Structure I
Amino acid sequence: MIAFVKGKIEDLSEENVVVDIGGVGINVKISAGTFNLLPGIGGEVKLYTYTSVREDAFNLFGFLTRDELELFKKLITVNGIGPKGGLSILSVMSADELRFAIVSGDGAAIAKAPGVGKKTAERVILDLRDKISLEDTLIHKEMQASAPAGQDNHAVNEAVEALTALGYSATDALQAVRKVPADENMDVETLLKLALKNMF
């Protein structure tokens, strides 16, 4: 219904922003991630919005990018995830981290969102895995780009797989491996040992 709102920030909290549009204050619900990126009160903002209409409520949910809005729309198609749950998930992880968690089957990372249990996180993965491509994630692009700079991409993938087999989340495992200084002569075992140090 309302594609976006653009105006001056009149009021701001971790869950809500009031945008002044021509003298009318519009309440827009936001994620913690969006809150952290917004300018302060008085700053200009443009939020792409999703309109939720129920018998007892009319709410706008706002996002800084169309990409995040589209992922939110996918999230709320999952049984058990309403707009509030979708916003909760995007409050603990970025859109890109969520995509990576879905394609890598990292339910533990998704379940960190308040109000989202293990079963609901698994349902998100099951329902959305086929609708999301790993190649579209910035994390995957960074993995591919890091190979020529030093690390063997095969070694990176194997190290991530080994860490997830040890019980670490795929997202945490990848971040730990990416912190290891690039060295084209490094074997998987050495890379794994150094990555493990980054987990603590």
Structure II
Amino acid sequence: MNYWLILIPLISAFIGWVTNWVAIKMLFHPKEPKKILGVTFHGIFPKRQRQFAEKLGRLVSAEFLSFTDIEQKISNPDNLKKIMPMIETHVDDFLKKRLSDEMPVISMFIGDKTITNLKRIFMQEIELLFPDVMKQYASNLKTELDLEQIVITKVAGFSSDKLEEILYQIMSKEFRFVEIIGAVIGFIIGALQVLITIMTT
């Protein structure tokens, strides 16, 4: 038996590992287009970063941070009830303290009973008005704030180095697994080549 045949699976495993390692590196490198022997090489993420930003911007504005969802949340009566105690405290403070400071003559003719009635009326009006105010606010915000364009600008201007660092932090185990799989497949192919060679000689 030719003992150099044993090297074939090892060499094939090394080639498989290197091939996958290079493929992973080419996700991010080169960051700028480079021509080698007439062929232009450019990392996939740097090359497609603008397209990625546009798709992510559309996805975020349509699905993750929809202004319709925001409008429903901030105008939801249940959410209003959660902040009503704070509003009531503020109205109470205004009627009992600030009003007397700003308009002392009028406050002289307003007793506790009147203050209680005024507060009740104010709170009823606020409870009726607040959902409409929030809907209008959300509508104005949607007009003035282009969420999709904000995401596109931010992601498109994101540093390629930072993006690579983040993805490696998140997917380092997966990248390592891909490299190992390349080595395993390479080894298997090399072993099959050796087996075929032995059987045919």
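Just so it is clear, none of the values below were taken in a lab; they were calculated from the coordinates. Treat the numbers as computed from the prediction; the structure is a model and nothing was measured. Cβ atoms are built from the backbone, for glycine too; each structure is taken alone.
For structures I, II, calculate distance in nm of label points 7 Å out along Cα→Cβ at positions 12 and 116 and state which one comes out highest.
For this comparison of distance in nm of label points 7 Å out along Cα→Cβ at positions 12 and 116, the top structure is II.
Quick check on the output: 11.0 is mean count of other Cβ atoms within 10 Å over residues 76-83, derived from one of I, II. Which one produced it?
Of the structures listed, the value fits II.
So helix-only ellipticity at 222 nm (-39500 (n - 2.57) for each DSSP H run of 4 or more, over all residues; to 500), computed for just one structure, reads -13000; which one of I, II is that?
Values: I: -13000; II: -25500.
Derived from the structure labelled I.
If Rg and Dmax of the Cα atoms in Å is computed to be 19.3, 63, which of I, II is the source?
Numbers: I: 19.3, 63; II: 33.6, 116.
Here the read-out was taken from I.
Name the one structure among I, II that distance in nm of label points 7 Å out along Cα→Cβ at positions 60 and 124 of 2.5 was derived from.
I
Once distance in nm of label points 7 Å out along Cα→Cβ at positions 20 and 52 is calculated for every structure in I, II, which label goes with the largest value?
That would be structure I.
Tell me which structure, out of I, II, gives 0.00 once FRET efficiency 1/(1 + (r/R0)^6) of positions 92 and 164 (r between Cβ atoms, R0 = 30 Å, to 0.05) is calculated.
On the way: I: 0.95; II: 0.00.
Of the structures listed, the value fits II.
Quick one: mean count of other Cβ atoms within 10 Å over residues 84-91 came out at 12.4 when computed from one of I, II, so which one is it?
Derived from the structure labelled II.
Here relative contact order in percent (Cα under 8 Å, 6 or more apart) was calculated and came to 13; which of the structures I, II was it taken from?
For relative contact order in percent (Cα under 8 Å, 6 or more apart), the value 13 is produced by structure I.
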